[in-house]
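Next up: the structures, one after another.
Nothing in this text is a laboratory measurement; each read-out follows from the coordinates by a stated rule. Computed from a predicted model, the values in this text were never measured in an experiment.
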Structure P
Amino acid sequence: MTRTQKDRLTSDLRVVCMRISRRVRFESTVDLAPHQFSVLVRLEDGPRTPKEVADIERVSAPSMSRTVSGLVEAGLVARADDPTDGRQVILSLTAEGRRKVKETRRRRDQWLATRLEHLTDAERALLVEATALLERVAAE
């Protein structure tokens, strides 16, 4: 493969991965913005402080504060005082928040499954192989 072909592959692959990711996020979400869903997922493994979530998401504290306030108001996230540091707040998912994560994932999978139905068996088999390769690329 020539340098030009490699450069083209790099660019095309980056663009198509971003497009698919964006489409899955936006087309399968009805009442929850992608950045809100991302916060819920960050809390899925356990409670965190708003600063921890902001750092993981690489957003400012004020931006995270607005996002969290909306999620608390919607009943998806609970705030509690940190038992060891009264200045800190601990965020955790509510039962409704867990349900919302599960439902959003189901919708996203359904959106993609619908597109895969239009492919031939050979094309789906090729995607199985491509998925394994992409997992290797992402892991490096």
Structure Q
Amino acid sequence: MAASGSDRTIESKSSKPLVIVVDDDRSIVEGLTILLDGWGYETVTALSAAALEQQLPGLARTPNLIIADHYLPAGRTGREVVELLRSRTGVEIPAIILTGDSTAARRDEAELLGCQLLLKPVQVGPLREAVESLSRR
């Protein structure tokens, strides 16, 4: 099941690993959802950190992985999404930060968070390797 926006409760009895996807580009969210579904993952999606926050009360289980764009609407960041989910669940959820920003600051930030940084445009092979490696933690 994929949920998007803030109008759906996230309920699942699925045994598939759960991946949270947050990106302000709808086509990226849709593409990631299709890929992840094909690889055997369940997704919960949001187009902003605020939209994700609205869905959190309905989250029935701890995600196995977070995939978040670095730059999100309203000046929010993927880092905030990762910190929010980790703090709400009390679990050090593995995460992938997607960005076109290849500066040392982005790399350092991802490393400090213990996240994998993938540069856009993301290639399917490296993405799948990262998803499979991190979601098994």
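Thinking of P, Q, which structure, once Kirkwood radius over Cα pairs in Å is computed, gives back 17.6?
On the way: P: 17.6; Q: 14.7.
Computed on structure P.
In this comparison of P, Q, the computed figure -12000 for helix-only ellipticity at 222 nm (-39500 (n - 2.57) for each DSSP H run of 4 or more, over all residues; to 500) is attributed to Q.
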